[in-house]
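Participant: Next come the structures, one after another.
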Structure P
Amino acid sequence: MKRYIKLFALSSLLVLGACSEDFLENEPYTDKVTENFYKTPSDAFEGLVAVYDVLQREAYGGPLLISEQASDDCFGGYGIADAQSDIEWDRFLYVSDKDMNKDVWSNAYLGIYRANILLENIDKVNWGSDTALKTRYEAEARFLRAHFHFTAAKMFGDIIPLDHTVTTSEFELPRQAPEVTYALIASDLKFAADNLGPENYSQAGNANYGRITKWAAEAYLARTFLFYTGTYGKADLAGVVSKAEATAYINDVVNNSGHGLVADFANLWLAASFENFAGEDNTEMVWAVRFNGSGKGNWDLHEGNRFQVNIAPRGGAIGRYATGWGGATVNPKLVSLYEAGDTRKAASFIDYAGEGLNFDAQAREQRQYTGYSWKKYCPITNEAGTAVVEANGGNFQIDNYQDYAIIRFSDVLLMAAELNLSSNQALAQADFDRVRDRAFKNTTNRKTASIENIMKERQLELALEGHRYFDLIRQGMTAMKLAIDNTAGGSQFTVTFRTETQGWLPLPQSQIILSNGTITQNPGWN
C-alpha cells in the first residue's frame, strides 16, 4: 500500500493563455487530473491508495495523543520549555494556540475529500467483467470515508458530513445534527461489512495486511454504535443499524473472522518483548495503520511513524528505550489500577524506578514527570544502545516503523461482551473471560461481566491506545468529571474537567473564520 498519486484538489483544470478551442478540448498530457485519470482498475487502485495514505498523517499524534492527554490516563508532558498546547489539552484550556486542533480537522476532511473523489469517479472506470473488484474498492473507500467522519465527530461533536466533493457554493456549509453524520457513517460501514469478502490478512508477510476487511468493518460498526448510542442516548445507530444488528456483526467477528488473541499480551508491543515480539501482522490485529522506516530522513515522505518519538523517554535513550520528547506522561493512578499478576501492567508502561532506570527529570527537563511513560509504541535501541531506526539509516523523529493498532481482537471481545450483556449473559461472560484470562495467564482472576467491569477492563486492556477519552464521553459528564479531575501530585498535575464542554474539543479558529460565521465554536471554548 505504498504507491502514491498526486491529484489536483480542484475538480477541473483551467488552462489559460490559449486562443484555440481545440486546445481547450485536449486532455492535459503531463498531469493526472480527475477528468482524464479514472479509466482503468489500476487508476482506481491508485486513487484508493491516496485515500489510505491520509491514515499515516492522521496517526502522527493527533487523535491518539490528544485524547490520551485529555483523558485521566495521561498528563501533557514534554519539556519544560515546550509549547503550552499540550498542557492545555491536559487541563481543558484554550489560550496559547487557537488552532491547536487544526491537524485533526484538516486530516479528517482531506481523507473525506479523497474518498469522495474516488467514489464519484468509480463508474468512469472500465471494469470489464470484474464488477467484484469495483465493489471491493467502493467498500474500502466508503469504510475510510466513515472512519474519517467518525474521527472528527468523536473529537468535535457536530461536524459537516460530506457524501460528495463540495462546489464553490458549498464552502460555507453548516454543521449538522449528530444523526445526520452518523447515518452516513453507518450506511458506509454497513456497505463495507456487507460487501467485503471473508479474507483475513493478518498473516505474516501478507501483502494485503493493512487493507480494510469485512471483519474490520463489522467491528467498526459496533464501535460506532456503542459511541453514538451511549453519547446521545439513542436506541439504534441513527436509524440505520439496530442493536440486534450491531450485536450480530460483532459476534460474527468473534466467531468467524479467524482473528484471535496473541498468547502473551507483552508480545504485542516491541518495547515490552524485544526478541519475542509477535510481529505487527499478528492474528490480533483486526486493523492497523501501516508504517515503515523507508524514508531514511526524508521529511517529504510520510512513511514512518512520527507519533512514536512524542512519547519516548525525554533527553536520551535509557535502557533499551530509545530517545524522544517525553509527551503524555502516564498518570500513576492508572498504573495503580492493575491487580497483582496482571501482565498488562509491565507490558504497557515504563516504570523507571521499578526497572532500575535512573531517569533524572530535572537534567532531562521533563515536564510533569510521574515516574511512568509509554512502553506501548516506545521505540527501542539495539544492544549497543543505538536507536534501531538510526542504526538502519533513519531519523529518530520521522522514521520509526511500528504500526498503529486501531482495532485489536481484545477490543472486539470487550465490545461483544458489552453488546451481548442484555441478551446473552453467558456469551458476554465468555468473551469477557477471554480477555481477563490472557491478562493473568490463568482462569482464577475472572470477574462478572457487567457494564462497570467491562468499562474498567477496557481502560486496562486498551490503555494508551486512544480509546479511554471516548469511552468516558459515552458514560456521561458526571462519570467523566469524576474520572478526569485531579489534585494529586501538586499544582502541576491539577486538572479540572469542564462539563460545559460536553467533552468536545475546541474547533480550529481558522475554520470558524473561513466559514464566515456559519460555524460557531463549541460550548465552553469561547
Structure Q
Amino acid sequence: MTVRAPRSRRVLAALAAALVLPAASLATGPAEVARAAATTAEQASTRADSLTVSPPVYVAGQAVRFRGNVGRPGRRTVHLQSHMNRPGDTWLDVPDSTFRTRGDGGFDFTFTAPSMFGISYRVAGAGVATSGRLFNARPQEITLTLAGADADSPFHAIAPLLPFTVVADTTPAVRSALGTPPPIPGRTVLLQERYDGNRWRTIQRGVTDSAGHATFRVAAPVLGERVLRARQERWHRGANRIGWYASFPAYFSVLGLGEVLPEAGPVTIRPAGAPGAGSAAARSAARPTAAERYRWGATLFDFAWERGQDLTSPPSKGTRPRGTWLDTSDGTGRATPFNGGLVLQSKLKHGGPGDRGTTTATMRGNGRSTGRWEFRLQGHAWEGGPRPYRFRLDLVPEGTPVTACPAEAVVVADTLLGEAGLSVGVRSQEAGSVWQRRLAGVRLAETPFNVAVEVTRTHTTWFVDGAPVGTVRSKQAHLGKRLVPRYSLVGGDHEMNGAQVDSDWQRGWAPAGGRQVTSGAPLSRTAYDAC
C-alpha cells in the first residue's frame, strides 16, 4: 500500500517546483517564457485536420456535404481549393466557396461536386488547410431502349401500328469502369423525337421512379421508323445544380427496316479508356496557349464545364459570360458535357456496328465579327477502318444552317479522326475563294493540343499550341459577320468507324489587348468549291 503525503503538502511542493526555473529560462526573460507557454497551450489544443464528404456516390453538380476540422482552433474564413493532380499543378481557389469555421476549427457546409475525374479538393484559409480529398463524380448517363431489349444497340424492330413501350434508364451500367450514377427519384424525363432532319422536340413527359427509370408508351408508324431520345431535366432542388443530360438517339423501325447497314470493310476495335490523372490529357496539360503567349488578357467567355453545367448553361467565366450551345444529330451520335468538357460521340458503345450520321454543337449568342478564340482538342478513334469520321471546328456566321460544310466559315481545324494532317483556312462562297493550309504534322488523337484563331479586318492568323501556323492578309478573307464556334463530327448514312472528340474548354477574347500576330505562313488561295 502506497502512503501519500497530505494534500496541503503536495500543493506546497508543486508551487515550489513552479518557482524553480532552469538557467536557460532565467536568461530568456518573462516575455519569452510567456510566448513559450502560449505555444505549448496552442499545440496542446491543436488537433489533426480532417475532411469527409458525403454522400460517397454523386454526379457533377450534386450537392455534397463537407465536414471536418482545419486542425487549429478559432473562428476563421475558409474556402475550397482544387488541385488537378497533374505535373506542375498547384492548389487554386474555387470561386464562390467561402465559409466560416466554428470556434474549435470545425466546419460543416454544402457545395456542388466538380465534373472532372481525378480532381482533389481541400478546405483552406488563414494559413491552414486540410489534407486533400479526391473526387471522381459518376458521369451522368441515360439510355433509351425498347422494353426488354439491349440498351447497347441503337436499333430496335417494332410491329406496325401497335403501341410499343420504351424505358429511359438514368442509372445504366454502360460505363461500369466509371461507376453507375445514383438514382434521383422524381426527376423529370422528356421523351423527344427527331424532326427536321437533326433537331429534337418533346412528345411526352415522365418522372423517374426509385430505381431511376421512366417508362413511355409510343405509337408505331405504318412504315418507316421513329427516332427518339430521352432527356433527364435539370435537378436544381436545394443546393443541387445538376444540368440536363440526353441519351443517344434510338431507332424504332417497323419490321427492323432501319437496322444497321453492313460494314464497309474490315474494322479494328481499339482499346477505350476515359481521360484521367495519368492519361495523355493530364500529361499534356502544360501545352502553351496563344492567349498566354501573346497576352490576350481577360476572356469574354470561358466554357469550363466545371460544376455540372449543361449545353444551355452560360459560360462560367469571362467579362461577357453569355452564350449557350445547340446540339444536333442526324444519326446515332450526340454532343454532351462529359468529364469537365464538351464531347461529340458517334454512339454509346465504342466498338461494333451502329455508328452513322453527323453530330454538331453550335454556340448561340455572343458572336463577334472580329476577335480571338481558343480551344483544346483531343480525339479518340475507337475503331480503325475505311470510313473514319471527319472532324471540323469552324467559326460560322450566326444563324448558319447546320450542314457538313458551311458556305462561309473560318476553318479552325479540319481533319480525319486518327489520321495525320489538319487543315486551317477560310471558306467564302461570297468571295468565290478558299484560303487553306494543311499542317501535315498535326493529328487529332489521344494527345490533346490547343488550336486558336485571331480574326481582324485586315488579317486572320491561326495557332497550334501557341505558335502561329498560318496568316491571311486579304480583306476578302474577312467574312464581316458575327461568328460563333461550331463543332462537327461528320459521317454518312452508312457505317462509320466509331469515334469521339473531346474539347476541354472553349474561350473567346476581344481583338484588342496584347499583341496581334501576322507572322504565320501564307495560305494558298483557290476557287470556291464544295467540301
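Participant: When FRET efficiency 1/(1 + (r/R0)^6) of positions 383 and 495 (r between Cβ atoms, R0 = 41 Å, to 0.05) is compared over structures P, Q, which one is greatest?
Facilitator: Of structures P, Q, the maximum of FRET efficiency 1/(1 + (r/R0)^6) of positions 383 and 495 (r between Cβ atoms, R0 = 41 Å, to 0.05) occurs in Q.
Participant: One of P, Q was used to compute helix-only ellipticity at 222 nm (-39500 (n - 2.57) for each DSSP H run of 4 or more, over all residues; to 500), and the result was -12500. Which label is that?
Facilitator: Matching structure: P.
Participant: Tell me which structure, out of P, Q, gives 2.0 once distance in nm of label points 7 Å out along Cα→Cβ at positions 375 and 431 is calculated.
Facilitator: Going through each structure in turn, the value belongs to Q.
Participant: Given structures P, Q, which gives the highest value for relative contact order in percent (Cα under 8 Å, 6 or more apart)? All intermediate terms of the calculation are to be shown ahead of the outcome.
Facilitator: Values: P: 18; Q: 13.
Once relative contact order in percent (Cα under 8 Å, 6 or more apart) is tallied for P, Q, the winner is P.
Participant: Quick check on the output: 77, 54, 48 is Cα extents along the principal axes in Å, derived from one of P, Q. Which one produced it?
Facilitator: On the way: P: 77, 54, 48; Q: 105, 63, 39.
Label of the originating structure: P.
Participant: Tell me which structure, out of P, Q, gives 0.95 once FRET efficiency 1/(1 + (r/R0)^6) of positions 287 and 391 (r between Cβ atoms, R0 = 30 Å, to 0.05) is calculated. List each step's numbers first, then the result.
Facilitator: On the way: P: 0.50; Q: 0.95.
Attributed to the structure labelled Q.
Read-outs: derived from the displayed coordinates by stated rules, not from any lab. Computed from a prediction, not measured in an experiment: that's the story for all the values here. Cβ atoms are built from the backbone, for glycine too; each structure is taken alone.
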